[in-house]
1. If helix-only ellipticity at 222 nm (-39500 (n - 2.57) for each DSSP H run of 4 or more, over all residues; to 500) computes to -10000, which of I, II did it come from?
2. Have a look at I, II and say which one yields 0.55 for FRET efficiency 1/(1 + (r/R0)^6) of positions 9 and 137 (r between Cβ atoms, R0 = 41 Å, to 0.05), as calculated.
3. Please state which of the structures I, II yields 35 when relative contact order in percent (Cα under 8 Å, 6 or more apart) is computed from it.
4. Of the structures labelled I, II, one was used to calculate log10 I(q)/I(0) by the Debye sum over Cα atoms at q = 0.15 Å⁻¹, for residues 73-112 alone, giving -0.53. Name it.
5. Once mean projected area of the Cα convex hull in nm², for residues 33-80 alone is calculated for all of I, II, which comes out largest?
6. Quick check: 2, 10, 20, 23, 20, 14, 8, 2, 0 is what I get for P(r) over Cα pairs in 5 Å bins from 0, in percent, calculated from one of I, II. Which structure matches?
7. Identify which of structures I, II gives the largest calculated value of distance in nm of label points 7 Å out along Cα→Cβ at positions 25 and 97.
Structure I
Amino acid sequence: MSAERRLRELGLVLPPPRKDRDNRVRMLRSGNTVYMSGQSGPLDAEGRPLMVGKLGRELSAQQGAEAARHTALDCLGTLKGQIGDLDRVVQVVRQLGFFNCTPEFGDLPAAMDGFTDLMVAVFGERGRSTRSCIGVAELQAGVPVEIEAQFEIRD
């Protein structure tokens, strides 16, 4: 199934691609693999946090999943800006989520599902990938999540 068509069917609108800053790039292509730098979120169009707090204190696992889902949309918007057409994605290869959480918070997989579930909804079986998620003491501007991803693409 076409990823672009699936986005329309789901009623999802991708945000514009995030811009590179300073000496950091959002994405880097090497061969047929696109490596995405950590995407923090959720952020508004100006890069300001839409949600702040720690999972296990101010935020629940469900709110963490919502933040991860929003971050997934940002990732897809940036990816589309880089490669032009999401139908060029052969496979989502890897996901790595960092969650701003309390030491006791133990439901990181449920929070990461927000990202994973969106990738599967858009790409079908091509959206299933390896993944890891870890809890961290702090993220920039107090956002709840930062996610790195890798995609295999075709020319």
Structure II
Amino acid sequence: MASYVDSVLAPGERIVHRAAITHWKFALSYLIGALCIIGAAVVIYFDRQHGPLVAAALVVIGVVIIMVALIRRGTTELVLTDRRLIAKRGLVSRVTVEMQLTKVESLHINQSVMGRMLDYGDVVVVGTGSSLEPLRGICEPLELRRKLGELAGATTKS
């Protein structure tokens, strides 16, 4: 299945950089899901008579929590092309924002200490008269800034 961005590229438009959301943004979801699954094993160990039903429910809850986090991560796209910046979120319902590179004024990156150590951060693209909503937990945000800078430099030289 082709990604949303691949389906909306204009003829001759090329992708310069694809960014993703870090798994660290979903660490709490992964932890809660894992604790549910571990809790299921503990319930079965201590209550062999009624435990399997409770354990099955805990396993289902844990797997659903982890799957929701993975789907949210997998259905979020942030792509920089040679003409525009495209952000898309959602699987069933979709929210998309596109900004032409000629309208981009600045790119703000916010990184916590943990974000700097693990190389993720929040990105806000400010455009003429508007801005994209903050894109939270983006992997390698400085690489996105570098690529955007390279495109801006190439545009001014042309």
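1. Numbers: I: -10000; II: -15000.
Computed on structure I.
2. Values: I: 0.55; II: 0.95.
That value comes from structure I.
3. Structure I accounts for this read-out.
4. The value was obtained from structure I.
5. Biggest value here belongs to I.
6. It must be structure I, since only it matches.
7. Evaluating distance in nm of label points 7 Å out along Cα→Cβ at positions 25 and 97 on every structure, the highest lands on I.
The numbers here are math on the coordinates, done by the rules we state, and not lab data. Quantities reported herein were computed from a predicted structural model and do not represent experimental measurements. Cβ atoms are built from the backbone, for glycine too; each structure is taken alone.
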